[in-house]
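Asker: Once you scroll down, you'll see the structures, which are given as structure tokens.
Rule-based calculations on the coordinates, nothing more; no lab input. These numbers come from a predicted model, not from an experiment. Cβ atoms are built from the backbone, for glycine too; each structure is taken alone.
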Structure 1
Amino acid sequence: ANATGKFVVKTDSGKAAILWENGADIYIAFRDLTAANFPAIGTEIKVTTRPNTSGGLALAMGGGGKAIAVWSVVTTSTSLFTTTTTHTITGKNFQGDVAGTAGTGFGVALLSGVGMNCVLGADSDGGNTAAIAVGYGISTNVVNAYTYDFATGTRQAGPIALTGTATGGGYVGSINVSASSGKAFVTWKRSDAYLFARAYDMIANTALAPNVQTISANIGSYSPVATGGFGLVSYNSTKNTGIYLRVVDLSDGALEYTTALQLDTSKSAKSRKPGGLYLVSGNIITLWEHEESSKRTIRGRSATMGANLVAKGSGEFFVSTTNFGNQTGPKIAVKDTTGFVAWWATDSTQQNIRGYSLDMLNPGAL
């Protein structure tokens, strides 16, 4: 089935799971990443048919190549000129085998209210547990975490409150979950442009740190990842065109440094949008889109973790070197000290996906 809406891709144990929307239908398929040309594992599976095309979509992969798909169904009802919005969040586990073995599905949460908003995210560190985060509210906001077993689809814990005292200020507009080494790094942006983070222990099923961590106000876009025992988040500000970096220690859930680090150095950018980032041997590589003179390129900067978070080199570096048209959406995958960056490229005659191999310890500078 074709993808007509949102899609998500996750990898684990030499497999890739692809979850996508085709109209009101949701499908999942698996690929073997260890074989030539990445052949399909079995056939694509229809996960569910929703009553409409509204609702969220999330995917976690772990447990030796298994997957859990999560989605929401949005419905409304009107009584006496009052419209109530209901979000029904459901999950289903898949074994990722040729036979297409799947569970029967399970309910995650049912949320209802006048003007109710809801967003969801999911991830895993590759172990046997998937972490799911649900953010919801009307004029206030709540973020809860849940954990599920990949093999059985059984809930292990939840709802566990992550929001702490970060209430008020509007609803949760977006949410992300990134997991590594038994910890889930949950980030969410409120409708008032505040960005928050919380670390969650997937083994003890507890929220870490005394409370939620405030990343910044005036957030435009943001890009988080859990890597090397830390939660990293880069973001741009609505106050200027800068790209900023913050670090959360996933061992205790606290901010590692008291202030954000500004990474960009070019003064001529019209706008910037954060992309992928990763940590290797105390070095953080952060990527972003750079817009200048109606053209978009991919740039990055390296920073070193220590007593202080310090930007390396004289300035930012180019990642995209062939720029016939706009270069957007940079993501990065890392093995040892080598990173591979991929992004959309609008070339002279067609769109392409371009890639670049990056030395994570010495990427260069302008």
Structure 2
Amino acid sequence: MTGLSLSANHYTYGYHPDEMEYSIKTWSDETWNAEIASFYEDKFMYVGTPTVLELGEVRGLIKLKKDGKEKVMLSLFKSGVTDRDGRRGIYSHHITVDLEEYIKLGANPRLLEKYLLKDATEYVKFVRNAKSKGRADPIRIEIEDEAIWKYKVEDVVENVKSKNTLKNILAVLFKKERLTLLCEGRDVSTLIKIVYALLEFLPPKRRIIQFCTSPVIRNESEFELIVLAQSSFREGRRVINIDKEMDFRERDNVDTVVGHVVDEYFKGGSQFLIELHKLWERMESEHKDLEECARAFVYEKVFPKYGVKDLLNKAKEYLESARYLDAELVAREAVNKMGKIELKQFFPSAAEIMLEAADRRGKFSQ
């Protein structure tokens, strides 16, 4: 069976059982120097030590860019270690992967999970056995092709109130807007399962989302997703409670794509998601703009299932919601589907929609 093999750098930061200060304890970067140390150290602690001590464990993922190179860094923050004097503290383990390699992994952080130092005793043993001055070997990551397309989206489906609530969450993430997701009463392991499952609903390149499972203390605006087990006001962010029922209204073609993806999953399971994701990847290669990509997806995958009457109803809906270009295009799609009898019955209505949409679109652009 074929698969993907890559080398990833990793770092540990926090308390050391034989020392007395927070600092970088191990690293595997061959080009390590003071400048890189300073850069990474600034990025490591975007959550507060008191928060980690209170919660016991925090997860996060951020994007890094330095000297023209882009990476993602998956991080684990955990309590359970002490320093030389017995003071209770935290440690963290950070795995960095080149962005191009991460995309080859399906941009799925779940596939990096088993490489994190999740146990405090494992961490202590690792840092004590590190080579001279903290040097560690890079991690060799081996992933089978089958694993890249093996999803566990049921982890979020089991926790979310309804399909419409799920659609609202995914629409925000798909557009990479800032979201605080409230998952009250869940433990850390459930929070991370929810995050990974949400990302697996998205096509691979849309999964490159910076997230954290706790409040952050540095650069909060950079995080598209913050997941919390208790309510907390976050200024400038959309807030959705995973346990609350919500209405879902399609405001653009991205919303239509999200609605279709969720509906297809509930009809046919994860296999349909894989098919839809591969179609989206093709659309991304043909269209650079997100809305244009979504429109192409909708016209190829969604509207072919509509009859003439359904298309005209959709065109009227778009007209009423000021989506004039879509109203015009969908009305044209309806005309293209009309037979002789339908032309006589429905063409006047389609023509009226097209003319009104074109007129309003022209006025709007002036």
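Asker: 18.2 is what came out when Kirkwood radius over Cα pairs in Å, for residues 19-210 alone was calculated for one structure; which of 1, 2 is it?
Answerer: Considering all the candidates, the number was obtained from 2.
Asker: Starting from the value 19.0: which structure in 1, 2 was mean count of other Cβ atoms within 10 Å over residues 179-186 calculated from?
Answerer: Label of the source structure: 2.
Asker: If you work out Cα Rg over 2.2 N^0.38 Å for 1, 2, which one comes out largest?
Answerer: Top value of Cα Rg over 2.2 N^0.38 Å, among 1, 2, belongs to structure 2.
Asker: Consider the structures 1, 2: one of them gives 0.10 for FRET efficiency 1/(1 + (r/R0)^6) of positions 51 and 251 (r between Cβ atoms, R0 = 30 Å, to 0.05) as calculated from the coordinates. Say which.
Answerer: Attributed to the structure labelled 1.
Asker: I've got another one for you. Which one of 1, 2 has relative contact order in percent (Cα under 8 Å, 6 or more apart), as calculated from the coordinates, equal to 15?
Answerer: 2
Asker: Then there's this: Of the structures 1, 2, report the one carrying the highest value of distance in nm of label points 7 Å out along Cα→Cβ at positions 59 and 139.
Answerer: Max of distance in nm of label points 7 Å out along Cα→Cβ at positions 59 and 139: 1.
Asker: Assign the value 24.0, calculated as mean count of other Cβ atoms within 10 Å over residues 67-74, to the correct structure from 1, 2.
Answerer: 1
Asker: Hey, helix-only ellipticity at 222 nm (-39500 (n - 2.57) for each DSSP H run of 4 or more, over all residues; to 500) derived from one of 1, 2 reads -13500; which structure?
Answerer: Only structure 2 yields this read-out.
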